[in-house]
1. One of P, Q was used to compute FRET efficiency 1/(1 + (r/R0)^6) of positions 13 and 69 (r between Cβ atoms, R0 = 30 Å, to 0.05), and the result was 1.00. Which label is that?
2. Which structure, out of P, Q, was log10 I(q)/I(0) by the Debye sum over Cα atoms at q = 0.13, 0.14, 0.17, 0.19 Å⁻¹ derived from, given a value of -0.51, -0.60, -0.88, -1.08?
3. Once mean count of other Cβ atoms within 10 Å over residues 61-68 is calculated for every structure in P, Q, which label goes with the largest value?
4. Can you say which of P, Q returns 13.4 when mean count of other Cβ atoms within 10 Å over residues 21-28 is computed?
5. If distance in nm of label points 7 Å out along Cα→Cβ at positions 29 and 45 is computed to be 1.0, which of P, Q is the source?
6. To which of P, Q does the computed value 1.0 (distance in nm of label points 7 Å out along Cα→Cβ at positions 93 and 117) belong?
7. Assuming -7000 is helix-only ellipticity at 222 nm (-39500 (n - 2.57) for each DSSP H run of 4 or more, over all residues; to 500) as calculated from a single structure, say which of P, Q it is.
8. Hey, mean count of other Cβ atoms within 10 Å over residues 77-84 derived from one of P, Q reads 16.9; which structure?
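What follows is calculated from the coordinates using simple rules that are stated; it is not laboratory data. Bear in mind the structure is a predicted one, so any value in this text is a computation, not a measurement. Cβ atoms are built from the backbone, for glycine too; each structure is taken alone.
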Structure P
Amino acid sequence: MRQAHASVIDGDTLEIDGERFRLRGIDAPESRQSCRHDGRRWPCGRDSTRALENRIGAATVRCKGDGRDRYERVLAVCYADGTDLNAWMVRQGWALAYRRYSRDYVPEERWAKAARAGIWRGRFVQPWDWRRGQRLAQSAHQ
C-alpha cells in the first residue's frame, strides 16, 4: 500500500512518488477525447482529469493494488479522505465500469447513467473504443 500526495495524470491514472497507479476496474475518457453535449463538442477527457484533481485536492491518497498492467502501472483501488476514488469517478459519470476486467463498479455506472452525470449528459465513445480509433461520427453511446 502506498500513501502520499498524488499527481493526477488523467481520469484513471495517478502518480505517487514516481510510481504510476491505474485505477482498477474503471476506464475514463482519454485526455484528448471529446464528447458532445447540446450539439457541441466538449473536452470530456480533460474534464474527467480535472474532476479527479478537484476531488483529491490537497488530500493524502492511499492506493492498494497488487497487479500491473501492460504499461507497468500498479492496478489499484485508491482512496482520498476515506472515499474510494475509483467508485467516485464512475458514480460522478467521469469514468465507466471497465467490465472487461471487473464488474465492481457497475452499480455506480448505472446510477451515473440514470442521473445523466458527467459524460452521460451527452454523447460519447467508450474510452476503449476511442483508443482503437472510433470517434463520435463513427460510433457514439447515447
Structure Q
Amino acid sequence: MSQPQKIDLNALPPQQLVEFRKNIDQEIAHFQQSLQALQTAQTKLKDCIISINNLEKSKSNDMFVPLTSSLYIPGKAVSKSDYLVDIGTGYFVEKKADEAKKVYDKKIKKLDEDGKKLRDILVQKNEILNGINLILRRKVIEMEKQEQ
C-alpha cells in the first residue's frame, strides 16, 4: 500500500486552494452527518433500555403497540422478562431483560467508539481547513499588494 502523497499548500495557486477547500468542506459535512446518524442510533438504543426498565417496573401488563409512528393499538405484555432483540439485518433473538440490556449497552459502546473516531477526523479536517484559509488569505493579500 502506497503512502499518501503530501502536497505543499503554499505552492498551490489560489484557484486550486479554493477547490481543495470546497472538497474539505464537503468531507466535513459528510462526517458531521455520519456523527449525527450515530447519535440518533445511540438515542434509539438508549430508549430500548429505558423501555425495558419501564416495563419491568410497571404493575400493569397493558400497553399501546405502535403500528406506525402515529398509530397505536391497545395490547398486553405476555411476559415482562422476555424480549425479541434485533441483532441486525432483520434477525431477532429472544433474550431475557438483563441480556437484552447488555446487547444494547454493547451496541451503544461501539457507537461511542465510532463517534470518537469521527470526532477525531472532524478535528483533523477542521485543522486542515483552517490552514487552507490562512494560506488563502495570505495569497489574496500578496496579490492585492502586487496589484498596487
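1. P
2. P
3. Looking at the calculated values, the largest one is P.
4. Q
5. It traces back to P.
6. The correct label is P.
7. Answer by label: P.
8. P
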